[in-house]
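Nothing in this text is a laboratory measurement; each read-out follows from the coordinates by a stated rule. It should be emphasised that the depicted structure is a prediction, and the values quoted were computed from it without experimental measurement. Cβ atoms are built from the backbone, for glycine too; each structure is taken alone.
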Structure I
Amino acid sequence: MEVIIDGEKYIKAPPKAAEGKWLDILFHDNISLNRDVSIREFFREMLAKLWYDPEGFSGKRPFGNSCWYYPVIYALVEAGAIEGSVTYDEDGYVEDSKFDSKEADKFVQSLISKLCAGE
């Protein structure tokens, strides 16, 4: 179902996923891909970009923007995978966020390992 209010598309907040389903959380990436995407698809897009453009790939700006990793972390915080909070302004941009970056990095590394293991 697609919900549009005053010309603005709204997506359902991601539910708290069961353990092992974190890669399937859907979120709207408004920094890099500008579309709804799962964490699994986000990683696939990045790996494909690295593969097809190894000379131009930038670890700092793989999709052309810095801060590309924050939408993934925010989705995981909202889903309860990472402890913290995220608040948005009226335009849907992050106004404030609180989370342990070391915990977030460790958790995302575990997701990458699961993805590569075919889980």
Structure II
Amino acid sequence: MDSELRSLAWKSVENPFSALHIAVGPPFPVAVMVEVKSEDAIPDVRSELAAAELEVASIDKKGWLSRRWQIAAKSKPQRIERVEVERWLDELESRLRNHHAKVLTWAPLVPDA
């Protein structure tokens, strides 16, 4: 994710947290959407996600003419603080880069939100 997309993701987290009167900081599971450039890389990306303690929820082809795939995954609870999440995303993207995959977006999974 580039810095602009990360900034937009943070705005999409901070606004609902504020509306729900939830302080930023408590741990919540985090959902991520990962784009994989080829089907052949999916097993390696799954392994990297498992090593990062993410549980794969689904793997879908982006479109029937596309060669790209999307993997939805969920982490264990993470502290929803900007520095912590940014570090976690940097580590995850570093793992995925070797397999021509990248994080498209992320969001905390807040119960009843």
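Starting from the value 12, 43, 35, 10, 0: which structure in I, II was P(r) over Cα pairs in 10 Å bins from 0, in percent calculated from? Computed on structure I.
Tell me which structure, out of I, II, gives 17.1 once mean count of other Cβ atoms within 10 Å over residues 79-86 is calculated.
Values: I: 17.1; II: 14.5.
Computing mean count of other Cβ atoms within 10 Å over residues 79-86 on every structure in I, II gives 17.1 only for I.
Given that relative contact order in percent (Cα under 8 Å, 6 or more apart), derived from a single structure, equals 21, which label among I, II identifies that structure? Structure I accounts for this read-out.
Of structures I, II, which gives -12500 when helix-only ellipticity at 222 nm (-39500 (n - 2.57) for each DSSP H run of 4 or more, over all residues; to 500) is computed from the coordinates? Answer by label: II. Please state which of the structures I, II yields 3.5 when distance in nm of label points 7 Å out along Cα→Cβ at positions 39 and 55 is computed from it. Label of the source structure: I.
Tell me which of I, II gives 17.4 when you compute mean count of other Cβ atoms within 10 Å over residues 71-78.
On the way: I: 21.5; II: 17.4.
Computed on structure II.
Among I, II, considering only mean count of other Cβ atoms within 10 Å over residues 47-54, which has the greatest calculated value?
Numbers: I: 11.5; II: 15.5.
Going through I, II one by one, mean count of other Cβ atoms within 10 Å over residues 47-54 is largest in II.
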